[in-house]
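Structures follow.
None of the figures in this text is laboratory data; all of them are computed from the coordinates on show. Only a predicted model underlies this, so the values are computations on that prediction, with no experimental measurement involved. Cβ atoms are built from the backbone, for glycine too; each structure is taken alone.
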Structure 1
Amino acid sequence: MKFDGRIAVFGGRFISEEIYKDTIEIGKRMAKKNWLVFCGGGEGVMEAIAKGVSLGGGTCIGILKDKDFKTGNEYLSIPISTGLDITRNALISYNCDLGVAISGAYGTLSEIAFTLAQEKQLIAYNSWDIPKSIQVKTIDSLIEEVDKCLKH
């Protein structure tokens, strides 16, 4: 199957209901754009993005920190176990054209750092404000920025 982009989505486990709902919508829109989505496969943003991608008919790969692929959330298209704990964060960013950070704490910050260290674009939605990242305030602007970055 050919995809029109490979997007890594980073974010926290503990998020507000509003961020969860927004992330589901982002996932649906990413699926409609035919983007292959990668995430950490757990709870919070990871579950919401996988749920949105699934509802949109897309594909979401979860790069799990555990050795057992069954620990991934129920919405993943493909769970990949690593047994690498948080060091798996590097694998998520290595497999993308660009990264999207939604909310998040220090694990998300590490994923942002891996992405920027590879000179890939990072788009942040209610997340860390880091130099060289593109800050967006709406779902529409997030999707527009991803689209622009993929075309360059």
Structure 2
Amino acid sequence: MALEKNVKSVLLLHGPNLQLLGSREPEIYGTATLLDHVATVRTAVEKLGWVLADAQSNSEADLVAAIHDARQNHAAIIINPGAFTHYSWAIHDALSAYNGPIVEVHLSQPLRRESWRHVSVIAPLAIGTIAGFGAAGYELAVAGLSHYFQSQH
């Protein structure tokens, strides 16, 4: 991806079942759809003069491939790994080979839910995890990345 030097490209990744947002357990995940969340992030990054690429997959392999591609094409990753959060060592390993900042986002607060959701294999690789703020978590992720990049200069 040929971008101007100061233009940042952010990759937004969504894991399994997140294509069902808006209709799947709205009492937990809210009524915003996946497209609504992508639009929120796109608006936030464009205000910073950045660009957004996004992908959702129920396939671990697709997400790993997208992360590998990000190594050459994206300055940062925002990821809501869904259920892969808790056990995907393949996604963990792909992210560990990525050299840019990673922000983990969860609409709900996993620590307030079932005990199996309390462990994230992604969190140790992230500059931050935003959980429990619903749709606002995505805007907070972009704000966090902006702060991170400003502090690097």
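Couple of notes before you dig in:
- Taking distance in nm of label points 7 Å out along Cα→Cβ at positions 16 and 80 as the criterion, the top structure among 1, 2 is 1, with the largest value.
- Which entry (1, 2) yields the derived value 0.95 for FRET efficiency 1/(1 + (r/R0)^6) of positions 32 and 48 (r between Cβ atoms, R0 = 25 Å, to 0.05): 1
- Structure with the greatest value (metric distance in nm of label points 7 Å out along Cα→Cβ at positions 96 and 128, set 1, 2): 2
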